[in-house]
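Q: Dropping the structures in below, format is structure tokens.
We did not get these values from a lab; they are worked out from the coordinates using the rules stated. The structure displayed is predicted, hence computed values, not measured ones. Cβ atoms are built from the backbone, for glycine too; each structure is taken alone.
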Structure I
Amino acid sequence: MRIIILGYGKMGKAIEEIAEDRGHSIVHKININNTQALKFIDSSEIDVAIEFSQPDAAFENISYCLNNNIPVVCGTTGWLDRKHEIDELCIQRNGALFYTSNFSLGVNLFFKLNEILANMMEQQPGYKTEMTEIHHTEKLDAPSGTAITLAEGLIKNFASKTGWINEPSEDEALVPIVSKRVPNVPGTHIIKYISDVDEIEIKHTAKSRTGFALGAVLVAEWILDNKGVLSMKDFMNF
């Protein structure tokens, strides 16, 4: 499989290492220093793009891929206000777009657990809900895409919840997300249900980037046989 990596930072380098270990080749690497090179690449040399750039670059990168018939696997967060445009373009071009806020297989099991627990807790009065997400100081967007996905999963299964807010809140209709940025820490997401008599907590902590990178490469292998606007629910067959 011939891969172009769009966004050759720490994640891009982890993806490169795992992809090459699995027998794939990285034919192009685009980062902040050579963004214009994308316009001069022969798309016939590429089987799939893996996109882990920055929020302000993701839309153009994905558009390029779809317009040039390159399946694209995207993990960049912070640009989703324009995702509906990308989804429409993918459908128009009969392309393949896979987006998830988190490629870790463990995190996606955590997403499912969150939905199941939310559905159970919806039936239990007397609990308030809160979420905390902790990331390194280099992460630019807040809350994290993973936290937003968790909040959306909770809201979908909790009839009294109407939205989320990125600060502490006593509004029972909202899911409060507290974002913390700390140097050199693993990505951590915690969801709590708190009552006067007890507290229920589920937590995911990423030990390294390896799980995210491996998930992205596995999806890139899988997407070659698939079309449309895709997500982890398709890949993991939830």
Structure II
Amino acid sequence: MTLRIASCTLVWLAVAGAAMAQPPRFDVASVKALPELAHYHTRSDVTPTGIRFEAYPLGFLIRWAYGLHPYQAFETVGPAWLEPGLGCVRYDVEAKTEHPVPVEQLRLMLRTLLAERLKLLVHQESREMTVCALAVARDGPKLRRSEKEDMTFTADGDLLHFQGALIGRLDEWLYQYVPYLIVDETGLAGRYDFDLDFMRYRDLATSGPGGRIDMTASVNKALEPLGLRLERKRRAVEVVVIDHAEKTPTEN
């Protein structure tokens, strides 16, 4: 009898271990490739019970799944069709869970979904590249501490108003003006209120890598009153390398 109980216990542990080893999955999920050469408006929604990404390229989805900045294409290495441009494939992704889960669990579930539906294979490695380091200027920061606990952002023409902003999240607005990965090296914690107007200095724009517009000088002019600046440096960066991905998803 004791031997039988021990056997049953071992079987149960083996089954439980196998279940724990299974990658996390959504309960219901749909991945659809959209027709090429059409104009799309992207929309997204992330809740504790699911995600919805409409008309996003695969590069964006991969970066979100791996906790990178979704718009910083420098953090992924792969074929050109993963990013916006000629030949880019966009996807509608909608997936739900029966019970609320943390956002990090949603990211893991999206990794599993992309692997199953698009046969995505990736690995992570460190690569040295040119970055723009966001740093404190020589005279120190000139920022107003905020009393807000959440960030709000409004635009008045080209003038951007930030309240309760985290300096480490400025790359979410700067990326479209700077053709390099932006890395926060300010060491500034807390929240701040400030205004920025990059476009006032648009005449300083030049051509950057890959033909992208480079407004680093324009951004630095706007950051000057805040006691911040962008400095071009070489850094080792963790990137996600796409080893394989198929354009057409398997059936939902």
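Q: Cα extents along the principal axes in Å was computed and gave 80, 45, 35; which structure, I, II, did it come from?
A: Details: I: 62, 38, 29; II: 80, 45, 35.
Of the options listed, only II reproduces it.
Q: Comparing mean count of other Cβ atoms within 10 Å over residues 98-105 across I, II, which is largest?
A: Details: I: 24.0; II: 10.9.
Result for mean count of other Cβ atoms within 10 Å over residues 98-105 over I, II: largest is I.
Q: While we're looking at this one, here's another question. Computing FRET efficiency 1/(1 + (r/R0)^6) of positions 50 and 122 (r between Cβ atoms, R0 = 35 Å, to 0.05) for each of I, II, which one ends up highest?
A: Numbers: I: 0.40; II: 0.95.
Checked I, II; max of FRET efficiency 1/(1 + (r/R0)^6) of positions 50 and 122 (r between Cβ atoms, R0 = 35 Å, to 0.05) sits with II.
Q: Hey, another quick one. For structures I, II, calculate percent of Cα pairs over 21 Å apart, for residues 74-169 alone and state which one comes out highest. Numbers along the way, then the final one.
A: Details: I: 43; II: 65.
Once percent of Cα pairs over 21 Å apart, for residues 74-169 alone is tallied for I, II, the winner is II.
Q: Could you figure out which one of I, II the value -11000 for helix-only ellipticity at 222 nm (-39500 (n - 2.57) for each DSSP H run of 4 or more, over all residues; to 500) was computed from?
A: Matching structure: I.
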